[in-house]
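Each structure below is given as structure tokens.
Laboratory data are not the source of any read-out in this text; all were calculated from the coordinates shown. Quick caveat, the model's predicted, so the values are computed rather than measured. Cβ atoms are built from the backbone, for glycine too; each structure is taken alone.
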Structure I
Amino acid sequence: MSFDLTDLRLFVHVAEAPSLTQGARRACLSTAAASARIQQLEARLGKRLFYRSARGMELTRAGQRLLTHARRMLRQIDHLMQDMAGDDDHTGHLRILANTTAVTELMPAVLGNFLAARPHLTIDLRERLNHEVIRGVEQGSADMGIVAGPVSTLELERYHFSTDRLVLITAPDHPLAQRQSVVLEDMVEDFHVGLPDTSSLMQFLTRRFQGVGAQLKLRVQVASFEAICRLVASNVGIGVIPESAALRHRQLMTLALVHIDAPWAVRERSVIVRDTATLPGGGMALIEALKHYGWRTGEVADSQR
């Protein structure tokens, strides 16, 4: 069975829209032409790929299976074209899914010098929850993912590159600032300053509080770790953020850092890929850059030293 790449790209565009009109526009086709192509693809496969309704296009189970394979095939075609256009790691395009800390703290620190040395390499970096990162790499919608903490990635290649930990930050005169360490129960009565509900860190902390039968009491939610630190330093509330971010911001403002005595506070960072042999240009070089960052900053687990 042969596949037309235009049909596959159209199918993916419609599935991700999910609207025939929007998908057709992304594929630079008229709605009528797109509809005819989708119907021809369904006839060729002998499977219905979409449920059509006034609300849009919804994938059938056969459509969901095709979407996974189509994404992988198209990514490989893109990688082939990139490899033919250049013979080193300085060209190409990488799509990366990562959790909150990686998007806001880690990747900006790593990508500065990395991309400056590779002017023809482009990167699409998007924030996702851990399970969404894993699914995206498994399904081929991303070249690589960055996850934190214990995750199951049996079908993927995983490379540990650093270890950070979550810490409690408070104003210096807060009662908890005098403690050597705290546990989760010590933090349930205080108001917290946190990230938006959509962030992976916020959802992780919310689940931890629910696990001890408590509610994470939020006084204000802001968009960055810097904003959290500024508000905490003003005694607006307490916060839980990565130690690497807390140490960096403590250089500019007065904060107390308190150790959290819990296994979940340790956050091992790993990069996951389906197969390093099929990574586009720059992929392996970026993995090495992440490893180097871990060694350089000292954010490496004792077992890796």
Structure II
Amino acid sequence: MDKKYKARIERVLAYIEERLPEKLLLSEVAAVSHFSEYHFHRIFTAVLGETVNDYIARRRLERAINRLIFKPDIPITQIALDHGYSSSANFSKAVSLHFGFSPSEIRNPAKIKNSKIGKLQSKYGKVFNPFDLYPDAITAEVIKSKPQKDVIMNVEIKELAGMPVSTLVSEGGYTPESIYATWDRLIGWAENSGIAASKQTRFALAYDNPTVTPIDKCRYTAAIVIPESVPVAEPFVKSEIPAGKYAVLYFKGTPEETLQAQLGLYAEWFPDSGFEPDNYPMMEHYLNDARVDGYVEMEIYVKLKPL
């Protein structure tokens, strides 16, 4: 993709993300891209593989469902209103059409009586099962040898200084091929910039929950810490990991088991921690090369703010 097109579309995605709960006029969204309104819709669909309306509706639902799961004390009606829906009935209809389950069934899978094929499966090819959202269900089926409490005991709170990084977005979301290709490019760039592979500090910014979002639509950005003086040019982008307090969970296991650890951190550790996640994506700090070792060793970082 032409870098100017890519930059314009990325501006649009950032604009949408900041205003998801609001009523978004397509003319305003198109104006952010600096494409004509008529051509913008075709360009957006060609690049993202879905229309602007579908993208906005999907992101709204994904954010609302994550709140539904990890904030069980918030009433469904309040979640609906907070995410741009005029009523709990409209929210329930939208959730059922997209996921195939009602909000109350997603919040409590024991209530499930009948399931339907939602848009998430028919349009995006992703089979959705509410039981997969909860650590106990995953523990029973996937990691029977690793009790959840043993994993959660490894959580520490660390204070980080701000760190300049060079970043590259995975064009194929969380698909392994795209992630590895992204890292190969970024690692090679860092080596050419004088940062030896053995000296690189590597983080991934993981924006989305793969139990809710189609894998290829999940937003994933690779990042390597750099000296402030190192120049960064496209397609790489210079950014900064913000200073602050982070919950840090050490993890070692198979790639399939990482979801268990991540969901456990949110569902088991946060409620009694005195903190909530700040408005910054979850980070994975890689400590090894999974392709070489056959397992993943990393630290999972979530930026904190007081309740």
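Structure notes:
- Structure from which 1.08 was derived, Rg/Rh (Cα atoms, Kirkwood Rh), for residues 207-246 alone, options I, II: II
- Entry that produces 5.2 once distance in nm of label points 7 Å out along Cα→Cβ at positions 95 and 231 is calculated, selected from I, II: II
- Between structures I, II, the calculation of relative contact order in percent (Cα under 8 Å, 6 or more apart) yields its largest number for I.
- Which entry (I, II) yields the derived value 50 for percent of Cα pairs over 28 Å apart: I
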